[in-house]
Structure 1
């Protein structure tokens with residue numbers, strides 16, 4: 001069972017969320033530890049699952065994805081095998097960057113990045129509506145991004 005987070009763990013996680021490319025020595029200096037104990041804490045945070053991955057965050061707009069669409073999907077009842085096929089299918093579509101099962105009138109919420117509205121229209125007909133069980137789609141197009149972060153709030157936790 002993972003142990004809780006103390007103040008130093010929190011400082012490490014916050015610093016890594018800001019920039020995971022810093023050296024262990026620099027990180028140790030920032031959080032007030034020597035290098036070896038800092039490295040051991042990072043390893044423990046990985047082993048305990050607090051750190052899932054270290055990645056580079058790319059600029060969607062520079063890569064040609066200027067449109068962000070939140071699509072709500074209505075699906076028919078899916079047997080377990082069809083549900084698994086739906087999940088695998090969605091996971092294989094790179095433009096779907098997030099996908100959630102939701103409560104309410106719709107069953108699935110996806111976030112799609114697209115180069116433009118014409119591309120998205122074709123994507124709906126050629127890809128989304130061909131997913132297993134998808135009956136209907138309702139889309140919300142973002143006009144502008146007011147906040148975007150991958151950083152999670154990190155707090156001291158009890159064991």
Structure 2
């Protein structure tokens with residue numbers, strides 16, 4: 001987060017420098033063009049960073065990790081996000097950590113939850129390959145159920 005703040009400030013200074021250079025060459029440009037260019041440069045950097053975060057983060061994952069769910073997140077204060085919403089959350093499964101469970105149709109796996117500007121969280125789960133269910137291991141007893149990404153999780157883990 002700190003480095004993103006520094007990069008945003010650098011983008012603003014760079015855009016202001018370009019606008020100042022243009023203002024020195026073209027004398028008729030108004031004085032307000034420099035701070036406006038700085039603001040637009042910082043905003044452009046943030047938008048680019050937001051839209052490239054998912055691809056950048058997934059490219060840094062190990063080869064045996066597969067994304068099972070991604071969440072596109074539009075926001076009212078970002079009107080461009082209604083045209084194409086950025087992916088700011090996703091769930092991945094580590095296929096290298098898949099192990100046999102207590103029964104032949106049940107497998108154990110590690111899910112990783114990624115969110116922009118947050119540390120990754122992990123959750124051990126059981127996957128019932130026969131019934132297409134996922135079990136939560138965080139509480140004492142296994143709670144079986146389905147989530148929005150259970151079908152893809154079952155396909156990846158049970159192949």
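No value in this document is a laboratory result; all are computed from the given coordinates. No experiment lies behind these values; they were computed from the predicted model shown. Cβ atoms are built from the backbone, for glycine too; each structure is taken alone.
As an exercise: Rg and Dmax of the Cα atoms in Å, calculated from one structure in 1, 2, equals 20.3, 57. Which structure is it?
Working: 1: 20.3, 57; 2: 22.6, 78.
Answer for the origin of the read-out: 1.
Which one of 1, 2 has FRET efficiency 1/(1 + (r/R0)^6) of positions 22 and 150 (r between Cβ atoms, R0 = 30 Å, to 0.05), as calculated from the coordinates, equal to 0.05? Let's see the in-between values first.
Numbers: 1: 0.95; 2: 0.05.
Matching structure: 2.
Which structure, out of 1, 2, was helix-only ellipticity at 222 nm (-39500 (n - 2.57) for each DSSP H run of 4 or more, over all residues; to 500) calculated from, if the result is -10500? It would help to have the intermediate numbers written out before the result.
Values: 1: -10500; 2: -12500.
The value was obtained from structure 1.
Given a value of 33 for relative contact order in percent (Cα under 8 Å, 6 or more apart), calculated from one of 1, 2, which structure does it belong to?
1
A value of 0.30 was derived for FRET efficiency 1/(1 + (r/R0)^6) of positions 14 and 62 (r between Cβ atoms, R0 = 30 Å, to 0.05); which structure in 1, 2 was it taken from?
Values: 1: 0.65; 2: 0.30.
Here the read-out was taken from 2.
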